[in-house]
Structure P
Amino acid sequence: MTDSLGVAVIGAGMAGKAHAAAYRAASTVYRPTLPSIRLVSIADINTELGAETAARYGFERHDADWRAILDDDRINVVSVVVANFLHREIVEALLAAGKHVLCEKPLSDSIADARAMAQSARAASDRGVLARIGYSFRRAPGIAFIRELVQSGRLGEILHFSGRYWTDYACRPDAPMSWRYQGGPGSGALGDVGSHLSYVAEFISGDVIEVSGGRFHTSITERPKPLGAVVGHTRGNVSDETAPVENEDYAAFSARFAHGVGTLEVSRVAAGHPTSLMFEVFGSNGAARWDQRHPGEVQVIVHDDDDALTGYRTVQLGPAHPGFAGGWAMDAPGVGVGQNDLFVHQARAFLEEVAGIPESESLPRCATFDDGVHNMEFLAAVAESAAQGGATVTVKEH
């Protein structure tokens, strides 16, 4: 195992800060002990934001140009957390330079670019260089526990999955135009939060086989142009000039999985839901549900309980559940787990793999770029279904 790992994050926005904070905390959770983690650079063209983020999270420096990272031999690991259309150029250059890359989802803004990135990742793997994508919710203890209930047969034959991911960051018409509102159908709410919901659905119900009933809707068709940089989902000064919104605010569809069928719904204009991922899975012997707003618990019902006790019971997550023990300094039941913790565990999993810690001693590995391509093919099938008035579309086998 290497003595130390130098880390950089490209992108200092909301998710970039989450990655930066995660690398800073990764050594404080779980066992075995990681190599020394050196926080080297935050790269962002917005120099004020980049410098502030670097100072805030203890990184040595800020680089205005991400290319400064390529030739820095002190940097081994890089998170790419910028607009989706920028991913390919940056990721391929980093892999060619021998840097291990953790890329935010979705992999790219086009399937062609995503497939090219996956090919670059396979070539890099032959040289011992890792390329992974961040699917943080797969390590949520509640979601992992429900997956165990499904795979163990405790819930019986899986009948159907019902999931939604509602957010409200775009519910105000004065939210400024940004890259999030540009791109073709499927790159809006579906590509943003639907990418999370879709991989969670497959994590629980198995590979998707086909989708149908796709429907997109854009509620706010124009947005004001910003006066300055747009960071994350923040609102700021805008001009009187507007630009057209090019993608969807809302998407819904049905799917058939390896185990059962399901309905999925996503929105970025659901007022009162800052970020609400929730799902329920129903089996022949019971059901289970998880809600991001209450991430420290799951609710479960099994039919072999006493009839007088039939109904959902709330289970407080604790060391008996996957991914909980050792994950925090205080890992007792009821302590809870939030999305920021999941970023820490994601960074930890990636660093463990880079450091050569055996998989048997590690957190579940991060997803591969091939997984990222599959997720985009899943979402592309939804977009095709919507374009064809809800037609049934087969998803390429994973």
Structure Q
Amino acid sequence: MRRRNFIKNAGLLAGGLAFLDHEALAAGTGKTNPLPKWKGFNLLDFFSPNPAPYGHPTIEDHILWMRDWGFDYVRIPMAYPHYLQFDRSRDITTDEVYHIDEQKVQEVDQLVTMANKHGLHVSLNLHRAPGYCVNAGFHEPYNLWKDQAALDAYCYHWNFWAHRYRGIPKDKISFDLLNEPAMRADMNDQHSAGTAVPGDVYRKVMGAATEAIRKESPERLIIAEGNWGGNLVVPELEDLGIAQSCRGYNPHQISHYKAPWANKDPEHCPVPLWPGQVGNQYLSRDMLVKYYQPWIKLVEQGVGVHCGECGCWNKTPHDVFIAWFSDVLDILSAGGIGFALWNFIGDFGILDSGRTDVAYEDWHGHQLDRQLLQLLQKH
């Protein structure tokens, strides 16, 4: 395969809605979400661009706990440099973006196989793609929204994964094209000025990736994330036969309280309340209903919707977190929309979150937030 000539345009494949046989009734609306109401977790084994072993590697026991607790879904957000081989003492070159490391890819295979073995659907996501990531921490050599070379590389990676997993049924693995798209003034500065990606540009990029996948796997279930960080429904994609992914982080004053990657001055964030006045805004369930209304409408139009990430960093008081998250999950559930907590083990998770105000239960050497687990199970 000649990487330079792999894909030179954003022509759209007129494939059918390959996910339409995956139906789940939207509770309380009488409408149908073409996607199953999956619920589960993000697994961060390949989340970092650094291929060093992850601090909480997923083992089979973790998958079994998820299954036994009633979960059926895992999302695997990957940074593409994690599975490349190149000189990491300097910035990556555009040629090295194509240097896929078979050994690292086999590690992805192992996690996919393990999850599928125990009945969990896998959503494979490019959290960092060539030319874009919502987070800093790795120097991108170009801009996915502006540079054809970045788009070529992006499509090359998705064609690679589509070819590798072409034999796995669509009910076992789906592809989540790009985490939390946004247009930034500086692609390597996550705090630089940003906006939503222009709709025609977003369609061009997602359409090209969709075509690259369908060349190898025509029936693959494909999900594109909402614009402007996963927050906005993307009408430009509605005829592509792909689903869309929303977020469960609104408002950030609750979900990302004191988070250094999301706040320029994390130590001076207003104390969160739910409901209540936080800074210059009154936060309440009503704002969530308004926020999710376009996503519920999208379901009613026959487009599949899933919430690929949700949850709250561990600095938010636990009672505030639970009160807010109960409303989030209640609204999503009423719309027939499934969800995936960020993450399973760690700051956002049900295990070893590091919260200081939780009555933990010992669970095989881990600290289990039983209250959070039961809230997830309820929905």
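The value 12.8, 42 for Rg and Dmax of the Cα atoms in Å, for residues 219-258 alone was derived from one model only; which of P, Q is it?
Here the read-out was taken from Q.
Quick check for you: by FRET efficiency 1/(1 + (r/R0)^6) of positions 147 and 243 (r between Cβ atoms, R0 = 30 Å, to 0.05), which of P, Q is greatest?
Once FRET efficiency 1/(1 + (r/R0)^6) of positions 147 and 243 (r between Cβ atoms, R0 = 30 Å, to 0.05) is worked out for each structure, Q has the highest.
Can you say which of P, Q returns 3.6 when distance in nm of label points 7 Å out along Cα→Cβ at positions 35 and 115 is computed?
It must be structure P, since only it matches.
Which of P, Q yields 18.4, 49 for Rg and Dmax of the Cα atoms in Å, for residues 83-178 alone, as computed?
P
If FRET efficiency 1/(1 + (r/R0)^6) of positions 203 and 275 (r between Cβ atoms, R0 = 25 Å, to 0.05) is calculated from each of P, Q, which structure is the one that comes out at 0.10?
Going label by label, the one that fits is Q.
Going by percent of Cα pairs over 38 Å apart, which of structures P, Q comes out largest?
Comparing P, Q, the top value of percent of Cα pairs over 38 Å apart belongs to P.
Out of P, Q, which one gives 14.4 for mean count of other Cβ atoms within 10 Å over residues 67-74 as computed from the coordinates?
Only structure P yields this read-out.
Given 2.0 as the derived value for distance in nm of label points 7 Å out along Cα→Cβ at positions 91 and 363, which of the supplied structures P, Q does it correspond to?
Source structure: P.
For FRET efficiency 1/(1 + (r/R0)^6) of positions 227 and 323 (r between Cβ atoms, R0 = 25 Å, to 0.05), find whichever of P, Q sits highest and give me its label.
Q
Compute mean count of other Cβ atoms within 10 Å over residues 51-58 for each of P, Q and report the one that scores greatest.
Once mean count of other Cβ atoms within 10 Å over residues 51-58 is worked out for each structure, P has the highest.
Just so you know, all these numbers are worked out from the coordinates, no wet-lab data involved. Only a predicted model underlies this, so the values are computations on that prediction, with no experimental measurement involved. Cβ atoms are built from the backbone, for glycine too; each structure is taken alone.
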